[in-house]
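We did not get these values from a lab; they are worked out from the coordinates using the rules stated. All figures in this text were calculated on a predicted structure; none of them were measured in a lab. Cβ atoms are built from the backbone, for glycine too; each structure is taken alone.
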Structure P
Amino acid sequence: MLADTEVERILAVTAHPDDIDFGAGGTVATWTAAGIEVVYAVVTNGDAGGFDPDVPREEIPRIRQEEQRAAAACLGVRDVRFLNYVDGELTVSHDLRRDISRVIRQVRPQRMLVQSPERNWQRIAASHPDHLAAGEAALQAVYPDARNPFAHQSLLRDEGLAEWTVPEVWVMAGPQPDHWVDVTATFDRKVAALRAHVSQTAHMDDLEGMLREWLGRQAQAAGLPEGRLAEAFHVVSTA
């Protein structure tokens, strides 16, 4: 596994606004505090989300983009990109693989953070169909697409984007984590990021308590002392 000191840029690819903040907000804050540049590529605008019946549906994409940018700022992330696919209809298409490959070649990260393409039977909510599709498409973009100069040839021919090999991928919300990050020190920033998603979290009576219980269980699985909080990942070398 790469040491954080070997990493200059990280690209996170998720299906919806708020996915990164629920799954890895504390870890992202840890990375940015260490001086690592983190870029978000959010595949949809979350236009099927929201709980307020008085908000016109056509306003939801704008609202959720603004919320995601505000949440990213809480964690030290300045570069948030939206691929504008339709929420709830995501599939692993050639177009999606190309669009993620484009961002990989633009950002040229040493590490990527993606959602699991495997269903997690212990946490079924983590396995939204859009999450599975975004995770699978991102992994296919990592290997073989982005590193292959003959894949998506329009990216080089029309946009000047040469191939790029991502050495390492961190998978979140998967069924078999093998690496944990202690996020006790960045927990408050994670909570602030999630509260920035007002349309998604304002109705939650005890968001902080829910997160403490969830991250506490993950810290226990990691063998950390009582009272610590952790986020869980499966780390994959793509070499």
Structure Q
Amino acid sequence: MTDLYLPACCSPLSDHWPLPQALPAVQLISTGFDATRLDAEDFARCAIPAVTGVAKRQAEFLAGRLCAREALRRVTGRAAVPAIGADRAPQWPAGVVGSITHGSGWAGALVAQDSHWRGLGLDVEQPLPPARAERLAGEILTAAELRALQGLSPEQRAWRVSLTFSLKESLFKALYPLVLRRFYFHDAELLGCVEDGGARLRLLLDLGADWPAGSELDGQFGECDGQLLSLVSIPR
């Protein structure tokens, strides 16, 4: 019934940084979760408002909010739980930026003071199998990104499609709280990525005076528990 309660469906919270480049003054907290071990009383015991849906949806939401609460506690000294806004985005306390993500049995949250960072976007994805990646490529990739797939093996193409998807999700999470305007996969492009986990993205539409078309942002990516993890960070 306290902030320290950890439900059986979640592994101990971790502050391990799984990405190639640690960011100063940014706190990342993660946990593994198992929806089959979720108990109907776990939300009440954790003092987190319950959500409806199947067990997986409930478990991933609970795990993500537990990570966010601990990250907020470490950054601000107050263990708050981000509410859900009308746009479905997490509502962070004043003076704080953050991001929550969850995938196949893994959830994480990033938090920092907005005096250090303007925006943070974190995303975890299960890499797409080649056949599914080919079906989705045209929905995710721009014409230039599709041309960059030429000459790659099916496995390499699938990995690039998965990475592009994840980085664009992270880009949206980082920028949306700043522009309060939705944009889509074809509104940005991946300029390149390197083996050490660095990436560069470019906007293809205007998102206000601070973010005109052509603006470029840095990202990074890595592997976490067999899943693809990406981060886009916007410094103050």
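Given -9500 as the derived value for helix-only ellipticity at 222 nm (-39500 (n - 2.57) for each DSSP H run of 4 or more, over all residues; to 500), which of the supplied structures P, Q does it correspond to? Each step should come with its number before you reach the end.
Numbers: P: -11500; Q: -9500.
Derived from the structure labelled Q.
Any idea which of P, Q comes out highest on FRET efficiency 1/(1 + (r/R0)^6) of positions 101 and 125 (r between Cβ atoms, R0 = 30 Å, to 0.05)?
Q
Check the numbers for relative contact order in percent (Cα under 8 Å, 6 or more apart) across P, Q and tell me which is largest. Write down the numbers at each step before the final one.
On the way: P: 25; Q: 18.
That would be structure P.
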(request) Supply the structure label, taken from P, Q, corresponding to mean count of other Cβ atoms within 10 Å over residues 13-20 with the calculated value 15.0. (result) Q
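Thinking of P, Q, which structure, once mean count of other Cβ atoms within 10 Å over residues 53-60 is computed, gives back 9.9?
On the way: P: 9.9; Q: 16.2.
Here the read-out was taken from P.
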